[in-house]
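Visitor: In structure tokens below, several structures.
A short reminder: the numbers here are calculations on the coordinates, not readings from a lab. This one's a predicted model, so the numbers in the text were calculated from it and none came from an experiment. Cβ atoms are built from the backbone, for glycine too; each structure is taken alone.
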Structure 1
């Protein structure tokens with residue numbers, strides 16, 4: 001049973017939403033956040049990327065940077081750039097990309113559901129990244145950014161969403177950077193609120209699609225607050241964290257690719273020869289090559305693209321994890337040949353979301369920053385759900401969902 005509740009969202013006035021909203025903290029670096037915020041003092045980047053208020057080069061994990069986030073969050077509320085709704089309610093958030101729209105319900109999910117596995121994970125998290133987000137939640141006493149959940153298709157929830165989205169939204173804008181449309185509606189009817197809560201309670205599970213670190217951090221801070229409160233009752237606001245929940249059939253997963261700094265002491269020729277043990281290697285030339293199907297990979301090395309096709313016997317179709325292309329490439333290329341044992345901690349490997357295009361892989365190798373790039377065919381929602389349901393965990397950086405949730409449309413206070 002999935003427990004959710006409505007909440008008093010903290011959000012910008014309609015006239016300010018485009019100034020306040022931002023991309024999520026983890027899809028851009030400090031330099032990009034500084035450039036996007038520019039001279040806009042209302043940009044949420046001042047809260048989720050507060051290092052932009054310091055000279056370039058400051059450690060973004062310094063105590064004074066976290067303190068600045070809290071100072072700016074208070075400032076936004078004092079100035080009326082963020083205002084808390086008076087009533088507990090749900091929200092509907094729609095994103096439109098390339099003509100396709102997905103409709104999410106903005107809810108407060110239950111911390112204990114994360115702890116007991118009703119909210120299912122499919123990726124491992126890194127403790128350092130968890131701790132970063134935990135500090136951010138603690139200092140602000142709020143979930144500034146939502147996490148991204150998927151839920152099994154539900155006809156009644158679909159009917160409620162359709163009813164509200166037939167009317168004019170509270171927010172409606174097209175993000176300048178990517179051209180994606182974002183809309184928000186308020187669900188304030190008591191009967192609809194009760195029905196949404198009831199329908200979620202019938203679900204055996206929800207699935208983290210994106211935001212594993214934010215989910216972990218939010219849940220761990222909630223548990224921390226409960227443990228430290230001698231008068232804990234169980235109904236406090238900190239027992240919940242903010243999530244946008246989408247029907248699984250509306251979501252799109254795109255590729256999540258890898259770039260590596262060196263060839264582990266091998267020459268390019270030796271590296272290609274080593275690949276031949278497990279893969280059919282085909283030179284494709286200088287034009288960008290995109291993986292054509294499962295178990296086919298694109299490799300970029302020394303200005304040329306190669307097709308790699310995993311040979312028969314290198315994977316097990318009956319193993320839900322072993323059959324994944326991310327597992328095949330991690331085991332047979334990154335580990336066996338390049339000596340990268342732990343994707344979560346090895347600094348020789350970096351990850352590039354497919355939304356940036358394969359041209360970004362080429363750019364990072366051509367610049368000399370990286371030596372080789374590997375592009376993967378994306379996993380499916382069915383694979384993700386099957387893996388989560390069987391209690392398995394995907395390797396890190398397996399899924400990239402697009403469009404990303406915009407931050408700043410709704411915020412959840414923990415007290």
Structure 2
């Protein structure tokens with residue numbers, strides 16, 4: 001059995017709650033709690049010095065009921081099969097919640113990408129791609145970047161798939177470089193979506209977004225771009241952190257980013273004061289954005305949280321125990337499957353553009369992202385009020401019900 005604090009245990013408990021609240025059957029539970037397809041592969045890597053090392057790779061297609069599977073590829077030393085299943089499950093509800101024509105997937109390799117040279121990273125990416133090749137494709141399963149991967153990895157994945165197909169297949173992955181069929185706005189999409197969620201949550205709480213204070217845990221692809229977007233909206237980002245700790249006292253996010261790029265950390269940036277990641281969680285701010293890894297807000301850390309709103313930029317950053325405490329405090333939690341859905345929404349746009357061979361302007365991408373996310377936020381808020389449930393329960397109920405309905409309409413073969 002998974003640990004009670006594990007992402008899989010969290011995801012299953014949330015699913016169980018949604019199924020009970022929706023009055024779905026045990027048949028629905030059996031169907032929805034089981035991943036459709038699970039692949040574990042050995043990924044051999046020839047290091048630059050000639051040594052051969054073996055790594056574990058995964059690809060989980062949790063559901064393909066509403067369309068091809070969709071989900072990121074994570075390179076991180078701590079990932080395992082349980083976490084990959086949990087993240088694929090969350091992607092399933094996320095795509096259904098935002099009404100994208102996708103199922104959910106996730107994948108990755110249990111490796112620390114910082115220990116790899118560029119050539120080693122390329123060899124590992126290409127070998128992983130070749131191992132999962134039978135499962136992926138623009139009509140089957142479309143990978144994207146996640147923790148530890150970026151557009152460069154997606155270019156290698158697209159090329160590996162295309163070489164095996166015998167022709168160029170840009171739609172096999174999203175999050176690619178622009179010149180290979182990537183979409184404008186994809187790099188910042190998840191952070192842009194988080195910022196939209198922050199803005200709307202503040203309005204619902206009756207707080208003026210102009211000058212509202214935000215603390216962001218995480219300064220990667222999600223946290224950094226969320227900080228940029230929030231600053232552009234007129235909010236005040238007062239603290240950010242990376243894996244080594246956090247800082248306060250800075251003026252502009254751009255100054256911090258420049259320092260972090262040059263020094264590999266935020267700690268020590270001129271004019272800043274250092275704080276721990278736990279201290280960041282407990283700052284007296286309007287909004288807290290956990291945008292790092294899972295299980296940041298636990299039963300113990302949630303007690304000291306003073307933010308009025310928590311907007312989950314990371315996947316599964318809050319454990320059930322932490323969630324219960326935030327709920328008791330009256331904190332509005334915008335759940336991960338809503339708050340960080342900007343990435344998969346713009347990935348969908350990229351996939352559509354690749355299929356059409358017709359590409360949109362950056363303004364069109366941002367306008368369409370805002371439109372889909374605003375619709376989803378409105379649905380969650382209205383459903384929450386109508387059924388007297390919190391936003392996480394509301395989002396899960398909407399996503400799960402749509403997948404369950406699709407299952408019922410398609411029927412069971414044979």
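Visitor: Which structure, out of 1, 2, was P(r) over Cα pairs in 20 Å bins from 0, in percent calculated from, if the result is 28, 60, 12, 0?
Guide: Value 28, 60, 12, 0 for P(r) over Cα pairs in 20 Å bins from 0, in percent corresponds to 2 out of 1, 2.
Visitor: Match the computed value -8500 of helix-only ellipticity at 222 nm (-39500 (n - 2.57) for each DSSP H run of 4 or more, over all residues; to 500) to one of the structures 1, 2, and report its label.
Guide: Checking each candidate, the match is 1.
Visitor: Once mean count of other Cβ atoms within 10 Å over residues 88-95 is calculated for every structure in 1, 2, which label goes with the largest value?
Guide: Between 1, 2, the highest calculated value is found for 2.
Visitor: Here distance in nm of label points 7 Å out along Cα→Cβ at positions 112 and 384 has been calculated and equals 2.8, so which of 1, 2 was it run on?
Guide: Considering all the candidates, the number was obtained from 1.
Visitor: Any idea which of 1, 2 comes out highest on distance in nm of label points 7 Å out along Cα→Cβ at positions 136 and 152?
Guide: 1
Visitor: If you work out mean count of other Cβ atoms within 10 Å over residues 40-47 for 1, 2, which one comes out largest?
Guide: With respect to mean count of other Cβ atoms within 10 Å over residues 40-47, the highest-scoring structure among 1, 2 is 1.
Visitor: Another question, then. So if we calculate relative contact order in percent (Cα under 8 Å, 6 or more apart) for every structure here (1, 2), which label has the highest result?
Guide: 1
Visitor: Still on this structure, I have one more. Out of 1, 2, which one gives 4.3 for distance in nm of label points 7 Å out along Cα→Cβ at positions 8 and 56 as computed from the coordinates?
Guide: Derived from the structure labelled 1.
Visitor: Another question about this same structure. Assuming 4.7 is distance in nm of label points 7 Å out along Cα→Cβ at positions 176 and 208 as calculated from a single structure, say which of 1, 2 it is.
Guide: Going label by label, the one that fits is 2.
Visitor: Let me ask another. Among the shown structures 1, 2, from which was the value 52, 45, 35 of Cα extents along the principal axes in Å, for residues 32-263 alone calculated?
Guide: The read-out was computed on structure 2.
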